[in-house]
Structure 1
Amino acid sequence: MNVYLQAQNRTNEAILSAQFSPDELQRFSKSDIRWVDGRRKNFTQKGVKKGEVYQFEFGKNYIPEMSYEHRGLVLGVKQRLLYVLPIFTYDSGKHKEVYHPVDFPSSRSDLFLLKSSEYAFITHDSVLKLNDLRTVSINRILYQQNGRIAPNSDTFRIIETLVLKKYFPSFLYDNEKCTMQRDELSEELAEYQSKLKCLESENQQLQDQILSLESHIST
């Protein structure tokens, strides 16, 4: 209880000294209420799937981690744990560099531009935070957004690849190297199979000729 009271006193001191803006004060207060209300609830909503977009309560975190209420794209599902990329509003003045597969394909930015003209679930241009992949409880979902990014789409595959580059570059390199070697071996195998068919065809022709000659000699 003493530690709890100490925490409350420290928080109140920070509030009174104006360390928090009114907006942040409201947001982290909502976050605390949601945590108390939702920490023991049983999630009964329909199954969450890859590519779907939800409104999440990310809670209180340190800068530059994502905090409070934001959209998020589900990259993977493991029972009650979700792998999520946060989504937030794009600010051209603040976000000087972003990645977009058409407009900025050579960018190495940690921000993936989602244009409102391309996605129905956003009303203004937004960005995916590629370098802030989260493992969150399914209980952090507030509600589901309309729209999704299909897991079999080129966009989703690009996002997955970019995330792998951010977190597991050596794994991605080894995987791409193995894929290239597999493709090369597949091409060699196809070439050998083609040569084998030619040899089998030639062998059959020779056998037919031998049979013909034997038949001719015997007569």
Structure 2
Amino acid sequence: MLGEGLLKGLAETAKNFAGSFVSKERLITVQYPEERHPLPEASRNFPFLVYDGADWEAGLRCVACQICEKECPPKCIYIEKSKDKKPDYVGKMQIYPARFDIDISVCMSCQICVEVCPFEAIKMDTEFELATDDRFGGLLQDRKQLAKSNEYYHAIHPTEASEVDARLAEEKAKVEEKARAAAAAAAAKAAAPAAPAAPAATPSPAAPKEGEGSQPQ
């Protein structure tokens, strides 16, 4: 029948329109910002820096390796290394970022920085309401603005964050086990009694040369 598809489409629209007066599930429009759809776990917008513990500055996972800065396609990440070191999540002394800025007006949300980070220090946020009237200062976020806790990471990406925590815990356990084994080996070596020195060998008398020391016949 000519126009049958058009009639079916109009009927579906009319059904949703009439049903929206009695059923909230049929409402198509969300009254933003008072109402919001829940964001899916896989959603991503701009990067943020993960820190562990209560102190964002002491707990930053970033060690200023600058891999993300080098791999960033639009070059919107700016990092300066510190002059001193602090222990990382496994207790190893590491350099940390004295400066870590991201220009979100340039960021293309490609997630390459997340993929290349070997320390699980940078992840993608779900926050998108970042508009400001300050074109330059307001859209350049420093490390304090970018720093967000591991608990926040678990809240927005629970599956991914749990996998990361399990991997980091496994790596930390391996490092600690290796350190314990090295300490035990050093303690055993220190406790072992020193081996007595071997006595010096007494030199044997040299055999007389022919014609020397022999009795005349």
Structure 3
Amino acid sequence: MATYHLNAPFDAGDIRKLRVGDLVYVSGKAFTCRSRLHRWVFDEGNPAPQAAMERELLIHAGPIVMREDGRFRLVSFMPTSSIRFEKWGARSVREWELRMIIGKTTMGRKTMEQMKVLGCVHVSPQGVSPNLWADSIRVTGVELYDELGAIEATWQLELDNLGPFVVDIDTRGENLFEMMDETVAGNQKAAYEFLGIPEGFEYTKLY
């Protein structure tokens, strides 16, 4: 496991050398996206926000942002679960030319295939720290605020050493969560055998 400090826009070689389990801190330009924006672009045929066409770091998040004295102030920020957006994942990687997606959990097989071909990784936060990151994120603009609302709008961000994140999907097609599931399944089987629990047992029904 290695630790990297990367800046967006990324060097393609830096993304390719990342491996599952590596830690990443990120600086540079990013944008946010949730389900409504995916539907807006991919299902309803509306133009993508400019940020999606210019920035290669996507964060699955709906930040809480206040406008004060003509400026934006970030109140709370935490990535949401990426697997919710698997329906549009492969298209977003391909059409928005993404190099990195930040989000909780993981993504599915179709998105992973596009990441492998095009050179994109998925990274997950190591902990829940919605307010600890505020000093590392500056809101620089917003698109589709009136159309999609504050949470679903595309927020343009400038990051300063945001992290740490763990790489859970790399460009080799490896998935940290799948690897962990295999380890857990193996340990569970060994524990059942040790305890004499037969295969196919059912949990006690209380009601």
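So the values come out like this:
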read-out: Answer label among 1, 2, 3 for the case where helix-only ellipticity at 222 nm (-39500 (n - 2.57) for each DSSP H run of 4 or more, over all residues; to 500), calculated from the coordinates, equals -15500; value: 1
read-out: Computed 4.8 for distance in nm of label points 7 Å out along Cα→Cβ at positions 161 and 193 - originating structure among 1, 2, 3; value: 3
read-out: Relative contact order in percent (Cα under 8 Å, 6 or more apart) - highest-scoring structure of 1, 2, 3; value: 3
read-out: Mean projected area of the Cα convex hull in nm² - highest-scoring structure of 1, 2, 3; value: 2
read-out: Structure from which 1.00 was derived, FRET efficiency 1/(1 + (r/R0)^6) of positions 17 and 121 (r between Cβ atoms, R0 = 35 Å, to 0.05), options 1, 2, 3; value: 3
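Any read-out appearing in this document is the output of simple, stated calculations on the displayed coordinates, not a laboratory observation. If you're wondering where the values come from, they're calculated on a predicted model, not measured in any experiment. Cβ atoms are built from the backbone, for glycine too; each structure is taken alone.
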